[in-house]
Structures are given as C-alpha cells and as structure tokens.
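Next come the structures, one after another.
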Structure 1
Amino acid sequence: MKDDVKILAIESSCDETSAAVVVNGRKVLSNIIYSQIEIHTVYGGVVPEIASRKHVEKINQVIRAALEEAKCTLDDIDAVAVTYGPGLVGALLVGLGAAKAISYAKKLPLIGVHHIEGHIAANFIEYPELEPPFMCLVVSGGHTHLVRVKDYGSFDILGITRDDAAGEAFDKVARAIGLGYPGGPKLDKLAKEGNPDAIVFPKAKISDSEFDFSFSGLKSAVLNYINQAQMRGETIRTADVAASFQKAVTEVLTEHAVWAAKRFDMDKLALAGGVASNSALRAAMDQACKKENIHLYYPSPLLCTDNAAMIGAAGYYEYKKGIRHGWDLNAVPNLKLGE
C-alpha cells in the first residue's frame, strides 16, 4: 500500500450535497458543500423529496468542483467513500449511486461510511494529534449519542436519547418562539441577549441508564410555559426563554459527557455534530473539562455540519482496515453505529 491514500468522499444524507478529497484521513485538499437551507426554510424544515431532487441536480457539479479544487483527477484517487446511513433514504441513494458509478468506472474500492462515525472523525481533521481512545458526545438534529471511541471504527454506545435529539429540541423550541428554520443557530444567537437563570426548566434523568438522555419533557415544559404566559396575557421575553432552555440542554449534555469520561478514566473528550458548534455548549464543556483536567476537542463550525471531508476521514480508516463494499451496498436510513 502506498504511503499517501487519497479518498474521494461523498455525503448526501440530508440537505447538504458535499464532496471532498482527503489524504490519509487528516489532510483536506477540498471540501465542497452545497447547502439547501434557503430552499427548506420556506417549509420550516427539510422536505425529503425536494432534498433528493436537489441532490440529483448538484451531485456531479459538487464532485467535479472537489476534484478541481484538490488539483487532481479520478486517476489520482485510491478509493471512494460514501455515507450509506443513517439519513433520508432518497438523499442517501443519490450519493450512493454517484459513488458506485465512479467506483465501477475507475475500478476503485467502494467504502460505505456511517454518518455518525463521520462526525466523530471530523475531530481527526481538526486535531491531527488526536488518537483513540477518547470519549465523544455526538449532538445533532437527529442524534444524541455518548460514545466511547475505543479505536478507529470501534465504538461503544454508552448513552442515547430516549426521545428527541438535542438538535431536534432546539429546532422545535426555536419554532415555538418564532425563530423559524434552521432553529439551532438562531436560538443560540438570541440566547446571548437573554438571562439563562430567568426560568428554571426541568432536566430529565433516566433511572435505568446513567448516560441516556431525554429532551421531550424539557421541550414540553417550554411549550407549556409559552402557552400559559399567552393565556394570562403576559409578555414573553423570548431571549430569556431561549437562554434558559439552552442552559438546561447544555447542562445535561455536559454533565453526562464529563461523568462518562471520568467513569471510564479518559482524559480526552470530543464533541461532534451540528449542535457541537453551539457557543453555550462549548463554553460549558470547556469550563467543566478544565475543572476535571480533561482535554476538550471540537471541530470548527464548518466541520460540525454535514460535510464530505469527515466522511473521507472516517473512510480512510475503514480503508486501512481492509473494509470494502460491493455493488449491493444499499442506503440504510436507520443504520446503527457499529453495524
């Protein structure tokens, strides 16, 4: 096996069409992302059929742009990595189809990558010195996972959400206070103007699992607070609602993640996923980790969102382990980490 391995990576699990060229799992030569946020904002959330059609329109353009920016051709590529789950099935199939076509035409190895594994691997791009084992908190619109990363591509799921993902709760609360879509970044911005101690919202604890999460009750508590205030004719300070809700979420996420790191004697803790770019979560984690002498890692905001560079990073380590997929590789919308 030659020293440098160039992976062409493709990501299309939701509403970003992305392609990247990554060398040795750490060096990004290109990372092209076409976002559909403006399109779906009109509908207040992602419309799967529209997302799939837009992926079909953009996938070849994005791949071509990634190769051009990386100053290489398909002849320079050693393998093709692609997200095959979890995600929207129609969206995943577009990326899979493109990856299979390139793999078949150029006789390149095909590597299916788990989307959450990609988010975790984004930290390898940001921090070349980071190596397993470490603890990782994955927080996004669809996922809240507490993961013990034992080795490259080897994971123990310690905790998951029992209901809403943290990012999903952010979006629903943002919608309730009139911020619209995408809710997470808008709520984070508004919360900076509010008092996080103005309202005490509940923090759920799962009796039979110390590391699991639940955000449905918190979301309901916020909605009830808003409804009751409206019925009484009271003025609602949306900034205070946003700040108080955000504090409740970030405290639970921080407490669970730091406790898990201590419980398993790990001095490295990483964040991953879209909510990992939340400023309050980063600040709370930074403070807690410094207190416990834990090294904290989190990707830059661009690498927290869905992107192909993270898929290329994860794909490289799968490639090194000898993982290869055949033409029967299919989209698995509910794919579990480790499958």
Structure 2
Amino acid sequence: MTAMTATVIVPSYQRPDSLLGCLDALLEGSRLPDQVVVVLRESDHASQEALETWRQEAGPNAERIELVQVSEPGQVAATNAGLAVARGEIICFTDDDCRPTATWLERLLGYYEDPSVVGAGGRDIVHHLGRISAVPQPTVGRITWYGRIIGNHHQPAFDEPREVEHLKGANMSFRREALSGFDPNIMGAHLTDTDASLTARSNGGRLIYDPLAAVHHYPAARQSGYDRASASPAEVFADAHDWAYVMLKHLSPTRRAAFLVFALALGQDRKLGLLRMMLALPRGPRAALRRWWASMRGIVAGMSQGTRARVQGRARRFRHEQRM
C-alpha cells in the first residue's frame, strides 16, 4: 500500500515563540508531515520574521514548511486559507501552542488504513501553571440525543482508541475529501471542530479518538477574537449562537426540538437557560440576567442562521438534481 501524504495546518497570530516550538516538535516526529502550512495574519510581522529566521536555521526539513498569509481575522478564515493550499490526502490540525508527541502523526495516519475512517484525533494534554489539568473521565467526544456536547478530549480515563462523534481542533485530522471547508457562519472558535467532525461523519464515516496520539498543550493568551472562558455578554452571545447553529444544522428534526427545550430551559457551561439563570441569581442577579439574556439572543440568532442555511442547502441540492 502506498503511504498516504499528510498536511498539517497550524494557524497562528502574534505568538511566535509558541509557533516555533510547535514546528520543532512536528519535525522531530517519527513520521514527518509531507507539508506543514503555517497561516499568519498579514499584519503579524513579528511571527513572519521569526518564522523566516527559523527556516534559515532549521535545515533541509524546513522546505516542508509553507507560509500562507491572510488579511481577514478569525480562525475560520485562517483554517480555510490553509486548506486551500493543502496537498495531503490527510489533513491534520493542531494549535500553535501545542507540541505534538513523537508518534502523533504516525498513530493518526495508521487509522486511515481502514476505509471507513474519515477522521482521527487524540488527547491534548493541557498544562496549566506547571501541572496537567485533568480529572479522568470515562466519556469523551459524545453528543447527547438532545444536543449536550461532551468533550473531555484532554482527560480520558482510558488508553485504548475508541469511536467518537466529534474531535477537538487542537488535535484532529480528516481525509481531504471529507472536508468541504470550515463554515464562516460560526462566529467563534469553540465549535468549528464539532461542525467539521459532524460534517465529515455525515455520510456514515467513523471518527477515532486515540488518547496516545497526543499533543502537549500549553494554552497561550489569545491576541484577538473570543477568550477561552470569558463570560462577557458578547462572547456568551457568540457561543450560544454557534451552539444553536451547529446543533440545528446537524441534528434530526426530533433531536432539534429536544435541543431547543434543553438549551432554553437549562443550557450548558456559560450559556444559561432559564433554570440555570434562576440558580445563579443569588450569587449575582445582574450578571446572571445579563448572561441569560445574551444566551437567549444568541440561541435565537443561531436558530435563524441555521434555518437560512438549511433552506439554502436544499435549494443548492435541488438545482444540482435539476442539472443531472
């Protein structure tokens, strides 16, 4: 069997030291990527200069590194720009503040010998203040029937690979034909990986999570866009919008109805439904009401966006069928 080619896409913005550490780790692996696409903002001169200096000192393998520059902000624009020039049969993604382990790429590529596998990913070992952040969990990468997203990709309570429903952006890969691009309707960075995972497996393909195909993740401050854990109304709105949009985009009609009941009545994480808002009132009524209102507005906006996307999708399929 001919070895599959692999492209690794690494978006980065104003974190040159983290970026170079990631590239060093990629070129120290047991299986080198055939192509590494680094996506930088045009205005990020510090990272561009650091990358150029690094390439001059990195030896012959530096030829595997290609730079793509974008003017539009945001993770979706960056990943789509990288995808546009990717030549690999398998497209892998990691963050600039991650350090892939030596066997990371080798383990991921091994799963594609099974033609039913459309995506594979692994654990991101999160380091925080010198310690690994993890409370081992038995469930990883699932979505309940009513749309609750269970991640836990950083804290599995097992070592064996298993099939999952979604992967995490810091450590994921897909067959090139399973990727149609990242959806620009998603406002933030939290659900692009879930959306890509659900799209990839929509035709019956399998996603594999291997906790031993790991990257070490040293979360660095984000220089633009939405913060990781902020509860500001703008960021809660974006998070709620994306949650509703992605779930309504992929769930069946029955599951969409169940999701709306769950989202409006209870919510998840920083997205407050009515009951969780009421429980939060004693700790700070003003903050609870602001977060709940932002959550509700975001969910309604995501529902509207999702409805338009489904109508447009049906129209495109109809036009395609008419031309056949």
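Which structure, out of 1, 2, was FRET efficiency 1/(1 + (r/R0)^6) of positions 12 and 252 (r between Cβ atoms, R0 = 41 Å, to 0.05) derived from, given a value of 0.85? Numbers along the way, then the final one.
Numbers: 1: 0.85; 2: 0.65.
Only structure 1 yields this read-out.
When distance in nm of label points 7 Å out along Cα→Cβ at positions 4 and 292 is calculated, the result is 4.0; to which of the structures 1, 2 does this value belong?
Values: 1: 4.0; 2: 4.8.
Label of the originating structure: 1.
Suppose you compute FRET efficiency 1/(1 + (r/R0)^6) of positions 60 and 172 (r between Cβ atoms, R0 = 30 Å, to 0.05) for every structure in 1, 2: which one lands on 0.30? Numbers along the way, then the final one.
Values: 1: 0.30; 2: 0.60.
This figure was derived from 1.
Could you tell me which structure in 1, 2 was used to calculate FRET efficiency 1/(1 + (r/R0)^6) of positions 68 and 236 (r between Cβ atoms, R0 = 41 Å, to 0.05) as 0.25? Before the final figure, lay out the partial values.
Working: 1: 0.25; 2: 0.80.
Answer by label: 1.
Which one of 1, 2 has relative contact order in percent (Cα under 8 Å, 6 or more apart), as calculated from the coordinates, equal to 25? Let's see the in-between values first.
Values: 1: 25; 2: 17.
The read-out was computed on structure 1.
Out of 1, 2, choose the structure whose coordinates give log10 I(q)/I(0) by the Debye sum over Cα atoms at q = 0.10, 0.12 Å⁻¹, for residues 116-307 alone equal to -0.43, -0.62 when calculated. Spell out each step's value before the answer.
Values: 1: -0.39, -0.55; 2: -0.43, -0.62.
Answer by label: 2.
When FRET efficiency 1/(1 + (r/R0)^6) of positions 124 and 244 (r between Cβ atoms, R0 = 30 Å, to 0.05) is calculated for each of the structures 1, 2, which structure yields the highest value?
Numbers: 1: 0.30; 2: 0.70.
Biggest value here belongs to 2.
From 1, 2, which structure was Rg and Dmax of the Cα atoms in Å = 20.2, 70 calculated on? The partial results should precede the final answer.
On the way: 1: 20.2, 70; 2: 20.0, 63.
Computed on structure 1.
Read-outs throughout are calculated quantities, based only on the coordinates presented, and are distinct from any laboratory measurement. No experiment lies behind these values; they were computed from the predicted model shown. Cβ atoms are built from the backbone, for glycine too; each structure is taken alone.
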